[in-house]
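Take a look at the structures below.
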Structure I
Amino acid sequence: MPYESTWNAAGSFSAIPIPVLSKIPIIGPILFNQTIIVYLMYLIVTVIQIALFKSKWGLRTRAVGELPIAADSVGIDVNKLRFRNVLIAGAVAGVGGAVFTIGAVGVFSQSMTAGAGFIALACLIFGKWSPKGALIAALFFGFTNSLQSNLSIAGVPIPSEFMLMIPYIATIIAVSGLIGRVRAPAADGIPYLRGTK
């Protein structure tokens, strides 16, 4: 078949350089020579940061996470808002998984994330439960992952098993208190029953 190789080829997004900004030394190729998904990520993180800390929805969301009884006392339906937010987060996570499969790797395989979900959780903690902080943490952990790959390719005389541990060691060090005291939302993971404390 003439198109068999096209149909079975792993597709992925190609980089789109931003004309002037991509020419800046060091920073340009890193930040401004990326795929459309990375540019959308800049926009989405900014929108979520503003929505979470500058809008009525964000204030209510933070209130039901910190002190749901106080939120309930001012008329916020705590369980409805929590359920809605979990649905939104699940949809975003699903889109993220699809983008990772189609856009970054280009093909699905079992165990393709290789523990990256735990690093994503560490990004949340390291970023102190804010979208902006989680983005900075993700860039840090992405750097350690890239460092591990580049050191392996460069032929550094360190066993490959130790190279593969670099991102996870960085995660443990970052989350183990090196960044200062981090406090999760007070009611995180605690179900709310109306009329109870």
Structure II
Amino acid sequence: MTPKILIIGSSGQIGTELVLKLRKIYGNENVIASDIRKGNYEVMESGPFELLDVTNKEDILDVVKKHNVKQIYLMAAMLSAIAEISPRRAWALNMNSLFNILDLAKDKIIDKIFWPSSMAVFGPDTPKVNTPQDTIIKPATVYGISKFAGENWCSYYREKYGVDVRSIRYPGIISYKTIPGGGTTDYAVEIFYEA
């Protein structure tokens, strides 16, 4: 039986394309898209969609139970530019959402988590060429700080509770399908839309 997958943050740059790709692989009904707002028409119409506030643990649990979700891709986050304007709000969103999902796995309600980190964990003192994974990590942004903290929380939950959580540090993301949303690559994405 194909496990049900919940994508939280399905209206973002990665989420939009991730939902469509996973639906092609696992079937439309097995990939549930969710976001705090309605998004891409194709995402909304090609399979299940739930309006969801990722900071509300009870609402997440309701969606997980309703669809019998076993895997969660947590793509929701407040990105760099916007996070600098509202650091506490960014920290609350970026960290509380991660804790909500980690706790579902700790409590054996879901089996697997994917949570992306970012190149934002690196700071100005990090080597710029062939940057190693284990190096100086001194983030210079609210977003980077939250991603670095998140990496450590994921490691902690893995070691302490055996949570199956996977991550990758993404570089700057440029999407032709989704308009910019407050990240460091907005200027590059805007070029495509203005061309």
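Here, each number is a calculation from the coordinates, and none is a lab measurement. Nothing here was measured: the structure is a model prediction, and the numbers come from that model. Cβ atoms are built from the backbone, for glycine too; each structure is taken alone.
Comparing mean count of other Cβ atoms within 10 Å over residues 15-22 across I, II, which structure shows the greatest value?
For this comparison of mean count of other Cβ atoms within 10 Å over residues 15-22, the top structure is II.
Upon calculation of distance in nm of label points 7 Å out along Cα→Cβ at positions 127 and 143 from the atomic coordinates, which of the structures I, II produces 1.6? Could the numbers behind the result be given before it?
Values: I: 1.6; II: 2.6.
So the calculation was done on I.
Out of I, II, choose the structure whose coordinates give P(r) over Cα pairs in 10 Å bins from 0, in percent equal to 7, 24, 32, 22, 10, 3, 0 when calculated.
Values: I: 7, 24, 32, 22, 10, 3, 0; II: 9, 35, 38, 16, 2, 0.
Only structure I yields this read-out.
Suppose you compute Rg/Rh (Cα atoms, Kirkwood Rh), for residues 47-86 alone for every structure in I, II: which one lands on 1.07? Display every interim value, and only then the final one.
On the way: I: 0.96; II: 1.07.
So the calculation was done on II.
Can you say which of I, II returns -19000 when helix-only ellipticity at 222 nm (-39500 (n - 2.57) for each DSSP H run of 4 or more, over all residues; to 500) is computed?
Matching structure: I.
Among the shown structures I, II, from which was the value 4.3 of distance in nm of label points 7 Å out along Cα→Cβ at positions 95 and 159 calculated?
The correct label is I.
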